[in-house]
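Visitor: Below you'll find a set of structures to go through.
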Structure I
Amino acid sequence: MTTNCPKQEIFNHDGLKIAWLDWGGDGECLFLLHPNGFCAGVYNPLAQQLRSTFRVVAVDLRGHGASELVTDEAMLGNDDMAADVLALADHLKIENFYLLGVSLGGGVSIEIAASAQERVRELMLIEAIAMPADSFSGSPIEEENFKSRGPHPLAVGARKRRVIWPDRQTVIESYGSRPPLNSLTDEALEGYVRWGFNDREDGQVELACNPETEAVIFDSNRHGPIESFNKLPLVKAPSSVLYGSESDLDPIWFEKQAEILGTKAEKIDGSHFFLFEDTERAIEIICSHFGKED
């Protein structure tokens, strides 16, 4: 695999600093949006190979990675993050682009494709967190937890996340030894830890995404999964919907997304993070769905 180091850049939008990684590359732009709590760097092994087909740009969603800290629920809606990405596209003078989002990034991608119909060439949703309000029965996220102001189970876990570590290698060894991150390729985990942690003056490293940011997004009633699901009828771009065979999430969410988008949900072997579990397979999936096969 080539090891072209991406450029990390920052611009201002909506009063916030928004960061992104740009691998360059040939062809039209592909924007990559990450899951909640992650950062653009998790895409590094994929981007290294995709740059032969696309210009690859991965965004640190607000509050994540090198983007500015945000913990205010009123500023962490999927629509806010979508506006950041569209402003970045304008900043880079990119009119049309391909768009791929995983988990939270999928929900944000729906917002982008719905509000900028003429700009998104094709859309790929991977376990996008977007669901109808009436489809919670039997799912791991019960309706009363999702809609109430009480703590979401994943928010509780996020708030317990360790923030300060001795060094990045210790983080890699810890995260790589237990679920869910032990399913990621070594390169994806290394990319997340490289760009998802900040160096401290005392020689230690600190988690870039404040646990409160991650928790607030899980807890939020501001503009989240239900609102993004309701935007699906506005999406006009050719779309793909994929989900993992071992995901904890209810497949009916993805089947309903696909039905509205006029496609069929595809089940792929792996977990919620299957895109980061096998790089070669992920490249094949992305290129085939975007019609970029050799």
Structure II
Amino acid sequence: MAAGQGLRAVEGVHLVLVHRNRGATCRGTLDRFLDPATRGGTGLAVTVVDNGSDPGELALLRKDLPGCVEVIETGANLGFGPGANVGLQRWLDSDSEICLVAPHDARPADGTVEALVARLRAHPEAGLACADVGDGQVPRVQPWLGPIGEPAPVIDDSIEVDGYRWETADYPHGTLMALRRGCIAQIGLFDERYFAYCEEADLGLRARAAGWTVGLVRGALVENPESNTDAAIIDHLMVRNTLLLLRVHFGVVNMAFRIAVVVAEHVVGWWRPAVRGPYHSGRARFRAVLDASTSRFGPPPGIV
């Protein structure tokens, strides 16, 4: 995609980055989004939502910021979804039709931002879209298990001339997603009970229930190489929030089935540790099931 085409593709688009304690990393992300082809008065408008970072990290983030970047300090770690909502509200107060949302370490490949925006604009029936994280999967929600990946379909003739392909999904990847104003105005912002993890799956299910479609732009690559969250907290959030998602969208029977799967996974993992996932924590999982069963959501234990 030529520089002039990329410039037109992102004109009038808003970007929300959610940041915490990674000032230099976030500046690198900004550099990727605000490349020379789009920097200036006609490219992205950017809102960085800072979730209670240390003063030194904030100073790194704020140093010599371009004029198109606004930093909003929340003063606390709100989590990804609630933090993104702060920036999304700023977007809704503007007149931009499309908003991109990403964490502070998102690294879009050359052409990804332009391709994602252009494909969403080309599909007026779609309320949400996302970039390709390179795993060869399509995001799906299984009614008994929750968010899963499904192998991408092999349809050679669906590749567009410029190398990108639109694939229908159940929800957008949180690494880099694009939201259409009409969709968000209808279904609302992220459900803040999730804090982090599964909020994008919930948003996708709500969009589809309201009649919108969700797409993944295959070939529009992005990665987020860092994680500064404790593994036990990640495990807690993923289990707890999957149970919330299943209860809200499919019912308590589906939630109870998933609890049984969690218990079985823990027993098998205790017996054969080699099969455990990278974030597996028995104590975190027990607390997650307890919290989901008693409707304790929001920030998990240990988050400040």
Structure III
Amino acid sequence: MHTTVLRSATREVTLGHDRRFCVIGERINPTGRRLFQEQLRAGDLSAIERDVAAQVAGGADVLDVNMGVPLTDEPDLLGRAIRLVQSCTDLPICIDSSVVEALEAGLAAYEGRALVNSVTAEDERMELILPLVKKYDAAVIALPNDADEIPMESTKRLRLVDKIVEVATSEYGIAIADIVIDPLAMPIGADPTVVCSFLETVEGIRTKHGLNTTCGASNVSFGMPERHQLGAAFLTMAMGAGLTSAIMDARTPAIVEAVRAADVLLGNDEWGMAWIGAHRARQAAAAAAP
């Protein structure tokens, strides 16, 4: 089983099958946030500081940073956002963009060892992104879809995982431990079989390659009521199958506490010490409150 090491200038976070689940905070993302987009276009990055503080307080281990705002210079904006985030926290960063120039700008600005989000099994995307991953000694999230489709069957996804691993390691010299697979979480409201396919893919990745895995956790509950409950149930099931991290809302206690409880039950929080420590910290804070 492989471990994936991420670093900021002063802190190290390790993803692994015998480690506590890695919560990657998703909030620094303008998608669906009209006011935030307007602020970013105006050069106002102050909301990022509030988002960082909320996610750190919620228990995030890594922060995903996405600056995909139309009508902006995304490479410049992403570089500035990463420098701002690093001035606010020492958590490692997941640099998130579909624009290759923005990814390189973000990697150049980052102090540490980043996680790149993301590459697919498309030959053209791997040719553009994997050299950057190697150049900046980063880790990378890889999605098992290609130019033809987003496969719904786990067998097809696993074949594309094989392709990504082969190309990344043999053609670009990327360490296998630095490949984090996103098994493609899809909305359960659109197809009742998607979670079963996801879990089969996670299990297959762990069994064959021993790789770390992640996903956009909120995708599963999209369009459904009581999304937090669905998200908490999904992540604990996925952890049992071998999921080691997720890009998720670190500001939602119900979901974060569910994965921390699963850490205890899966034996990844030795003697439940982190769980007990968090409980005592909440008790102390409540006692100190007026």
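Please treat every number below as a calculation from the coordinates, not as lab data. Please read all numbers here as calculations on a predicted model, not as lab measurements.
Visitor: Tell me which of I, II, III gives -10000 when you compute helix-only ellipticity at 222 nm (-39500 (n - 2.57) for each DSSP H run of 4 or more, over all residues; to 500).
Guide: On the way: I: -10000; II: -12000; III: -14500.
It must be structure I, since only it matches.
Visitor: Computing semi-axes √(5λ) of the Cα gyration tensor in Å, for residues 126-221 alone gives 24, 13, 12 for which of I, II, III? Please report the intermediate quantities before stating the final value.
Guide: Numbers: I: 30, 16, 11; II: 22, 15, 12; III: 24, 13, 12.
Structure III accounts for this read-out.
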